[in-house]
Every structure is written in C-alpha cells, then in structure tokens.
Structure 1
Amino acid sequence: MLKFYTAGESHGRGLVGIIEGIPAGLLINEEYINGELSRRQMGHGRGGRMKIESDQIEIFSGVRNCLTLGSPISFVIPNQDHKNWQDIMGSGECQKVDDRAVKRPRPGHADLPGAMKYNHSDMRNVLERASARETAARVAAGAFFKQLLAAFNIYIYSEVIAIGTVNYPGYDINAGNLSEFQAMVEASSVRCCSKEIEGSMIEAINLAIEAGESLGGCFIVGAVGVPPGLGSHVSWERKLDGRIAGILMSIPAIKGVEIGDGIRSSISPGSQVHDQIYFHQEEGLYRQSNRAGGIEGGISNGEFLWARAYMKPIPTLMKPLNSVNTETWSSEKAVIERSDVCAVPAASIVGESMMAYILAEAFLEKFGGDSLGEIEQSLRSYRTYLEKVWKWEKI
C-alpha cells in the first residue's frame, strides 16, 4: 500500500517526510519537486514567512541515480527561520522559560482544543504542528505522486474560483486545452484563469489587508487521464469520492468539499443531474456532461475528475478576536502569530498534492507491482480489455 507521513514543527529544524510504496524504476526530477515547493509559497496575500523561507528538498533515501529503489523514500525540508527560534524550539534546555509561550488561544485554530487534549499549558506545543507550514512536506510528497501518475499520462490541475465574495464558475477544462489553462493559472498571482476576476480578487485581498482581516475562498482541483475502475463500490472505505473528500478536508482551514456538482445536485431534479450515457462505434461509450465529477458509485468512470474545496478565513487576525488568557483566566484579545491574509492560492497547490496521493494510491491498488515495468504490463492488459467499449485516446 502507498503511505506517506510527515513530521516537524513550524519553527523547528525542518519538516520530514517518509513515503512507502512507490514502485522501483520511477524517474524522479528533484528540480520539479523544488518547483512545486516554490508554487506553494506564491500567491497574493501571503505573509512575511514566505520572504524568509525558500524551500528546498533534501532526499535522504529511496532514490539513487534519479530512480526510485522500491524502498521507503525519506526527505527533509529545512526551516530557514529556525535560526531565529533555536532558544524556543530546541529539544534541549528542559527547564528553559519560554517568553513566547501562547496563553491566549485564537478562535478557529487548534490552539485551545489541542491544549485541552494533550494537557499543554503552552499552546505553542499545539500551534507549531497545527500550522499550515506542515503542508510544505505534503507538497513535496505530492510531487513524487504526481511524477508517478504522469508516467501513466494522468495529470493534476487546480484553479482558484473564489476569494471572499468574488467568484466565477471556473475554466471549462473539458472544452479547453490543459497546457494553455495551466499556463494562464500559473501566470496569475491568485491562480485564477480569468483576468477580470483576478483583478477583483486582488482588490478584495488588499481591502482585507487594510482592515486587518483575513479571507477564505474556494478552489477546484481535478485530474485528467484517470482510467475507469479506480476505487470501489464494495466497501465504504474504498469509495474514491469519500477518500478524495476526506483528504481534501485534512488540509488546514478547509471546511467543505463537493465532488462535481455535488451541492447543486441536491436541489436539482434527477434528469438535470445524472450524466447520460451514449455509444458511438468509433468513439465507444461517452458522456455529454460531467456533473458527477468523474466518479459514480465510488468508482472512477473514465471522465475527468474534479472537486471543489472551500477554505475558511485564516484564524490569525491583525485585529484579533476576543479570547481568554488561560494563565490568568481573564478576557483578552487572541494572540497574533505571523500569518497570511489569504492562503487560498497556496491551498490549491496542497489540494493538488492530496488529490495526487489518493489517485496514486487507488491506481496502485488497481495496477500495482513492485516495479514500473510490472505496472505498465498490468495497465496494458486492462487497456486491451477496455478497448471493446472504451477508446483510450479519451484519457
């Protein structure tokens, strides 16, 4: 099974990642991984931490001469800012008094419930790990999963479609060109394809900065080239849509997920929801719509996959909300930690990585082997079987 783990604190020595289950023989481009880390750090509305960190991966094991070995892959992303926090975040000095102890929890953050759960008087013990800084390790891991999927012509994409009250439906990936779409998104400081909407989003973020506020929003994340048959209907934990929803919800501040037109489907009649099936002798089976988001009954159906993830505003405000000092039990304003005003563009990159993980996991369940060659052989056999009803050129 494909697994990955992360470790590390926001201002600790660095972030650590371990990946188990990547087959042997996969070509790994380290420059591509660092490029993915750079994408996560971009976006209008990011905070001062992005000016300090310039994330670079250090691969420790599992890759030799640019090829995976089949053994666990481990890597580290050093925290450049740790040098300013060594006296606070070091593992020694057991009796040291922390003058940056956090006693005033931020509403909407893990500060208070985490402190209650783990019996911490200093909530820095919680917020350092709960920080979205951890997602840098997820993005690095996601870069491995993306390279695995790309070896089989499966590609992940994302776009920000809402920031605050500014929104639009998003680019129609089914009717457009993936490469052109991705180039337009990457050229945008808010990762939005529409230049008009991009300007309105930037204006909304600037107004939030002036007001000491933070903003949330929504992004679409999807995949093209996904073959039918990933996931399963036979058991609840194997349903692909459930797995995608769960892992997108694990991203900090994501409070809602829908697969395809999930929310709109709940208020529409069935005739306007379900994607009707057609057949052509040359094209095979096909659809004229994809409201299901490429998944039916927990199984990929061969259409492109897509989901929306909704992000709440970041809990750290420059004009902090009311809280309680848990040392004096008096009413005070919440602590202010260095933070972003809007991190929706960055979250969309994390969303890509999480989508890549679930699809890579489901892909290896279906076609898995110890080496890339074994997987290619299994996939070829499946393609031959599906050619009776499915023209592979579609995917």
Structure 2
Amino acid sequence: MNSLIARRIAPVVARRSAATPVLLLEGPRGVGKSTLLSGLAESSHVPVIDLDREDYRQIAVNSPAAVVAEAPPVVIDEYQRVPALLDAIKARLNRETRAGMFLLAGSASFDSLPRGTQALTGRVQRVPVMPLTQTEIDGTANNLLERAFEGDVAHTVRLVSTTRVEYAERVMRGGMPLALAHEAEADRARWFEAHVRQSIERDAGELRRIGRRSDLGAVLTRTVGQTASVLNVAKVASDVSPSWGTTSAYIELLESLFLVARLPAWGVTLLPRSVEAPKIHVVDSGIGAHLLRLSAAKLSRLDPSAMTEFGHLLESFVVQELIRQSTWMDAPVTAGYWRTRDNVEVDLVLERHDGAVVAVEVKAGDHVQKGQVAPLRALRDRLGASFAAGLILYTGAAGYEVDDRIHVLPIERLWT
C-alpha cells in the first residue's frame, strides 16, 4: 500500500487556513494530520511545534506566551497536550487578529477541552481529518455525492465486479493509513490492538480521570457492538457494570478520541413524529471489525452472528465514507439519520446549507426488494423539491433508477 496517498481534504485545509485566524485539524491519531501540517509549515517556512515531543511540550508548559508569539503562521501539533496554549492564543488574538495566524492539530475533540471552547469561541474553524476514504485509497476522483446533490446520478449498463468477499475485505481493512501499510490481516490486527491500547491507556487518561481502564475498554467494545444502531447507554452499562452516568461519560470520552461518533437525529423540528435519539457509529470500520473479532474466515463460513455484525459494520463503513466525502465540498453539509415513531428509517440524511437533501439507505444484500424503497419514497414525498436524490447502496452489481429521484447503486460507486 502506497503510504503517500493524496488527501482530498488538503486543498480545503490550505484555503481555509488562509481565511481564518485559527484553523484546527482534528481527528484520530495516525490519520495524516501531521503530514498536512508539515506541508503547510514547509510552504510557509515555519517549524511545526510538536507537543508529542518532550522538549517542545516543556517549552509550551513553561512559556506558552513565547510559543504563540512566533511569526505567523504558528503551527502546533497535538495542541491538546498543553491546553494553556489556548489562553495564550486568545491573549494574542485580543491584541491582533488576522487570517492565517494559527494552525493547530489535535487527536482529541475541541469540545473535550472546556477552557479552549470558552477561550476561542467564534475565532476557530474546525476541519475534521478522518481515516482515508476508499476513493483516496484507490486514487480515484470520485464525485458521486456532489453530483447527487445536483440530481445528476448517472447509470451505465456496465455491471460492477466487486464481490461480497471484496466488500468485506475493504470493511475489515478500514482507512487508517498506518494499518493500510500492513498487507497481512494478522499484522493489521496487531496494529489495531496497539492503537486501541494507546487510546485507552494514554490518550484517554490525559483528557479525564478514569477509574478502571478495563471498564473503558469494555465500554468501547460494547458501544462498537451497537454500531449503526440507536445508542442504548443503559444496555452498555448493564453489560459492563459501571453506573449509567459513568458509562455515558466514558462514551463521550471515546467520542472525544474519535473512536466512535454519534449520528444525530435529523428532521426533528422539520418533520412530525421523528425520533430524537442519536445512532452510534464506529469511526473506522477496520478498528470496528477488530473489536468485534470479525474475520474473513468467519464470514466465509457464513457464521450467523458474524453476518449480522458485518451488516451493521457495512452501514457504518458507507455512512462514514459519505460523511468524509462531504467535508471536501465547498458548501457546508450536515449529517444525520431520519426515523419516525412508526419505525420508518433512512440510514443517512445529508443536507446542504441551501436545503438540498441526499438520503441514503445501505443494504448488505445483493438484491433490493420493493419494500426497501419505501423509506426513501416517504422522505421524498415529505420534502418535495428539496429532495435532490435518494441512494440505495447495496452489494449487487447493477445500477438503476427505481423511482423518481431514487437510485439503486452498487456500493462500489462510492469510489469507482
């Protein structure tokens, strides 16, 4: 696997860093934030202040004002390791504010740092840098999502060639660059194990005091077990033993480390009888498969529990692929899912700032039944003209328009 994969987010970062006083790149460890920072720092002929390094960290702890007083852009990696820097940045911005002053990157969510949230509210623009998408991995310039927002979903008579086994391989491989460097499944498993261990044993402890790390690890595994489902904190708590409050706090901590992510309910204020509870998704499907102990061997045996888990993980894989692709678009896009109290559900709803909506259903099967079109049809009929396109993404081979603005597409169309 080529380690120098071009990131589609790179030009977005370059443009936005020149247009805002503070740009913050945030996402899991090992996804390429440091590489993006290094490129921008090199082009500006400034150093990267990497707070994972002990020497830089001690300087930042002892002299935060001196660190932020450097000539802009001031480029700081893993900024969350010295939160006092945020107060120093605020103090400098109070004296002078112009675009392109600070470029930060962190492996913990900005929301997990209360002081930072207060200090830089309104002055920082956040850009998510997440695991690689399949179109980046394959080096294809896929633009299906942009075209879908314009109502332009093309079909060809060519049948795709990706098999269910190949889809499973992509899901279990995930998109973490350092894991992709390992061709063998066993080697990737060791990398996933080390990554999860570091997140639990070091990174989590730097953000919050933890009673027993084994409980946090168990909460992670049980939460990933709910991927692509409505989050049930009580069920996780009953499986693990900590109180509901502790379990809820642990899940928030795991979100701060970008291991899992909530997908909020969409349409709550727009459409009546919509459910408000969020769904939970694992951020990287490779890590999810590792924690769920999914393997190619289990899937090849058609193990029933493994097949069920794979179906949920496939939904998370597709949802995260599309959300990441939406971050490259010029127009802001919000993501959610729609579910009514009558259990009519659409797996993903992407809404552009002008109100245009692309809705997505994910199916693990290789055929789409008539009844499986109903949720997208219901949403289309309620939204009218703002419904740009509905996509049913499945493991079958053919692509076609099944109803007005509703298309059945092979999942492969997200990267081919």
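Since every read-out is calculated from the coordinates, none of them should be taken as a lab result. None of the values given here were measured: they were computed from a predicted structure. Cβ atoms are built from the backbone, for glycine too; each structure is taken alone.
Observations, loosely collected:
- Winner on Rg/Rh (Cα atoms, Kirkwood Rh) once structures 1, 2 are ranked, highest first: 1
- Computed 73, 20, 20 for Cα extents along the principal axes in Å, for residues 272-327 alone - originating structure among 1, 2: 1
- When relative contact order in percent (Cα under 8 Å, 6 or more apart) is computed for each of 1, 2, the one that comes out at 16 is 2.
- Distance in nm of label points 7 Å out along Cα→Cβ at positions 56 and 344 - structure with the largest value, from 1, 2: 2
- With helix-only ellipticity at 222 nm (-39500 (n - 2.57) for each DSSP H run of 4 or more, over all residues; to 500) derived as -10000, matching label from 1, 2: 1
- Distance in nm of label points 7 Å out along Cα→Cβ at positions 256 and 280 - highest-scoring structure of 1, 2: 1
- Structure responsible for 24.5, with mean count of other Cβ atoms within 10 Å over residues 216-223 calculated and labels 1, 2 on offer: 1
- In this comparison of 1, 2, the computed figure 29, 20, 18 for semi-axes √(5λ) of the Cα gyration tensor in Å, for residues 136-295 alone is attributed to 1.
- Distance in nm of label points 7 Å out along Cα→Cβ at positions 32 and 176 derived as 2.3 - corresponding label from 1, 2: 1
- Structures 1, 2 were shown, and distance in nm of label points 7 Å out along Cα→Cβ at positions 120 and 264 at 4.2 was computed from 1.
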